[in-house]
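Every number in this text was worked out from the coordinates using simple rules, so none of it is lab data. As the structure is a prediction and not an experimental result, all values here were calculated from the model. Cβ atoms are built from the backbone, for glycine too; each structure is taken alone.
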Structure I
Amino acid sequence: MKFFKRVETVQNFDKPGRYILYWMQGAFRVRHNHSLEFAKYLCSKYNLPLKVLVIVDFSYPEANFRSFKFFLEGLKDVVVELTSKQINIDIVAGRFKDALKPYIDSAKIMVTDKSYLPALKNIKKAVYAESKITVYEVDTNLVVPVSLVSQKREYAAYTIRPKILKHLEDCKNDFEELTYKGAFLNPNIEINLDKIEDELLKQNLVFVSPAPYIGGYIEAKRILEEFISRKFKYYKDKRSDPNKDIESNLSPYLHFGNISPIEILNELKNAEGNSENYYSFQEELVVRRELSFNFTYYSNDLTNLENLLPSWAVKTLGDHKGDKREYIYSLDEFEEAKTHDEIWNAAQRELKNRGKIHNYMRMYWGKKIIEWSKTIDDAYKNMVYLNNKYAIDGRDPNSYVGILWCFGLHDRAFKEREIFGKVRWMSQKSLTKKFDLSEYVKKYGKANF
């Protein structure tokens with residue numbers, strides 16, 4: 001197969017089994033899913049049926065009603081497509097380790113999607129350590145596999161870009177779809193996907209009202225087609241303007257693996273070829289996004305700022321830790337959008353109600369949390385909490401790195417100033433000089449929520 005470079009052998013054990021197990025854990029889709037195709041390949045090789053397993057862990061850290069609703073909606077598309085291809089899928093509730101055990105006991109080999117966040121990587125390592133089964137991880141949620149690009153954390157976009165571009169053409173054309181010819185095993189679906197909200201209300205979940213997005217491949221494809229037909233031609237010049245609806249809005253679907261970035265890239269190439277809009281989008285989807293995945297993949301944890309930021313940023317922020325702040329807000333005040341700045345408040349309301357912030361406004365939102373939090377560590381904790389609670393694309397390498405960028409990650413030093421030191425600062429004056437935000441403030445004003 002052309003995509004063997006995406007497959008990592010985690011461990012090898014020769015054991016009998018009744019089926020090949022694909023633990024679908026990060027790529028919740030059927031189309032352009034290298035993990036699924038590799039599992040099919042193994043089924044053919046060993047003449048065994050395929051069992052796809054999704055585990056729904058309602059105790060998963062920081063997940064809530066909003067994120068689970070989007071996630072389960074996406075599973076509906078997976079069930080329909082796999083069933084149409086005569087492939088079994090089991091959807092069970094429980095903790096990963098406990099729910100996996102009986103499946104691993106009965107399987108010959110396990111295939112799963114590569115994970116990029118330290119917490120999830122550690123969960124998988126614990127599972128593997130207690131399981132005497134051959135395990136393959138497949139990197140299917142990136143255009144260029146993370147370990148193919150680099151074996152270390154890259155310093156910035158300019159250091160990773162040539163390493164990605166070296167493999168880009170090959171990797172974006174490496175997908176192969178196989179025909180499954182094995183037996184159809186009886187499915188076991190423990191969660192009623194036709195009554196998702198009822199199912200979620202049975203759980204002890206933090207309630208965050210649903211965002212105006214529907215999870216799944218079908219909706220991701222519709223949004224992609226709308227972006228191509230209505231927005232793409234303006235992307236390079238207008239994507240930074242919060243007043244223009246030019247963003248692709250695909251980040252929630254990429255976060256849950258509902259659509260492949262390769263499919264997105266190829267559809268855009270077919271639409272506009274080698275245009276400035278295409279290369280601008282490629283820079284964001286491939287270079288910038290995969291820089292983020294490189295960072296979290298090669299990080300041991302995402303909690304200690306000193307271990308996450310470049311040394312110059314750590315030093316300069318430390319030099320200014322005693323600087324006086326004109327405003328200091330609590331987490332509750334940030335969460336309820338009760339600051340003196342109505343532009344910032346509008347961005348926070350956008351996050352709470354839309355489930356994402358316009359990318360340019362997200363930078364302003366983060367910079368002001370630094371300026372108005374008691375300490376730099378408080379600022380980081382406040383940002384992570386708010387983003388992971390409300391953003392549909394939260395708890396993602398891209399969102400963690402977007403937050404850390406506010407503190408100097410993957411950036412350069414600027415003129416020194418209070419609180420920020422040499423870390424880039426953003427002012428309301430410079431923001432409003434660039435954009436007239438009266439309509440944005442009106443759209444997400446207090447009166448509307």
Structure II
Amino acid sequence: MTMSGTVCGAATMNSSSVNVHYHGANVSPTCHSDEVIHTLINSGETFKYDLAFPKDEPPGLYWYHPHVHGLAEAALLGGASGAIIVEGIEHLQPAVAGLPQRTLLIRDNPVPGNPTPGGPNDVPSWDVSLNYIPVPFPNFTPAVIPMKPNEKQLWRVVNASADTIIDLQLQFDGKPQPLAVVGLDGVPTGSQDGTRRGKIVTKSDILLAPAARAEFIVTGPGESVKNATFLTLNVNTGPVGDNDPTRPLARIQTSEDAPEPPLRIPAVFRKAHPQRFEGLESEEPVKHRKLYFSEVLSDPNNPLSPTNFFITVDGATPVLFDANNPPAIVTTQGSTEDWTIENRTLENHEFHFHQIHFLLLEQNGARVHPQDRQFLDMIQVPFWSGTGLYPSVKVRMDFRGPDIGDFVYHCHILGHEDNGMMAIIRVQPHPGYFPKRKTQRRK
């Protein structure tokens with residue numbers, strides 16, 4: 001592919017092309033920052049990133065990975081990803097102050113030999129690893145996490161998979177344990193309501209779409225526990241979706257002299273500053289939009305032909321993504337919008353938006369429970385059964401920040417994104433609008 005018009009870095013993509021997306025970070029979508037539409041860095045080239053993180057960036061877990069359209073899935077299947085932590089969560093959630101913290105990245109990769117997924121052996125579509133420790137089919141030998149008996153730790157987990165959906169659970173002798181969630185997608189849970197104090201949400205399992213993150217307090221097993229397992233549960237991805245079966249990720253090994261994680265949350269607390277997303281829930285949206293996921297065979301007469309994937313504004317013609325496409329949506333800085341996203345396919349899709357977070361309002365037309373009304377940058381839209389209403393989510397989009405220009409939204413199952421399921425939005429500057437936002441620069 002050769003870029004027309006805007007070029008950032010190389011003008012022509014080849015098999016070595018990469019760039020970097022700073023997932024979840026509310027940073028500028030301009031060249032040499034978090035721009036992925038036109039940025040190409042080819043083998044042998046040098047390219048400098050200069051990032052300005054907002055001072056009110058929510059403290060929590062973010063990550064980075066290559067995002068060249070057509071090559072993103074292969075890059076992540078090869079392990080090209082890493083975590084970013086914005087410090088300061090203890091000021092919004094005192095329950096984590098002083099805790100040892102453990103950062104865990106779940107990645108996926110092809111199953112050796114490429115066996116057919118499913119079947120009597122429940123072959124997964126993809127193998128997984130935990131912090132680069134393989135957990136391969138068929139034995140699923142897990143990683144080992146050392147802990148002191150009954151020790152509390154803060155676990156910060158990224159699903160850095162290209163395609164695999166994860167449903168986390170911690171079991172002691174087969175019994176699910178409570179996971180005290182303090183952050184989702186980099187935002188401390190319940191912290192944006194004006195109180196500037198996070199709220200713990202207790203879960204028995206945590207569904208993580210590819211690219212989603214969760215931060216939660218765990219209590220290690222006592223000495224009477226014989227088998228403590230951190231695992232992912234089976235995820236039903238739909239009739240034509242991947243096979244994401246139950247499998248262990250790690251075994252918890254307890255001993256009084258277990259080594260501590262190298263990092264610990266500071267045991268301090270200070271008054272929190274105004275939060276980035278405060279007031280969004282009470283904002284009156286200036287626009288309501290409906291979008292939908294769809295997919296068709298590239299050759300309707302050949303059931304083995306590749307699938308084309310689309311994300312489309314309702315009423316528009318489905319178009320495969322191309323970096324030279326015009327924006328599918330144009331909005332204005334300072335606005336808020338309510339978007340309903342439908343899934344009109346027989347497999348799960350995972351909605352992601354660059355540069356901003358959104359507030360989850362509804363699922364399948366029903367208001368979500370207050371504890372699930374969180375600020376996210378990832379949300380799963382489950383598969384359609386083939387009859388009845390399309391599954392949907394409704395989210396409130398926040399364009400009140402400083403970021404203007406062109407950026408993207410897409411399905412974060414990267415096999416879908418690479419095959420067309422992405423589109424461009426343009427946020428135009430609003431004359432006289434000055435967001436009250438300071439930044440701190442990272443290079």
*Name the one structure among I, II that mean count of other Cβ atoms within 10 Å over residues 306-313 of 19.1 was derived from.*
II
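For helix-only ellipticity at 222 nm (-39500 (n - 2.57) for each DSSP H run of 4 or more, over all residues; to 500), the calculated result is -13500, so let me know which of I, II that is. Intermediate results must be reported in sequence, preceding the final value.
Numbers: I: -13500; II: -500.
Value -13500 for helix-only ellipticity at 222 nm (-39500 (n - 2.57) for each DSSP H run of 4 or more, over all residues; to 500) corresponds to I out of I, II.
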*asked:* Comparing FRET efficiency 1/(1 + (r/R0)^6) of positions 154 and 386 (r between Cβ atoms, R0 = 35 Å, to 0.05) across I, II, which structure shows the greatest value?
replied: I
_Read-out mean projected area of the Cα convex hull in nm², computed value 22.4, structure in I, II_ = II
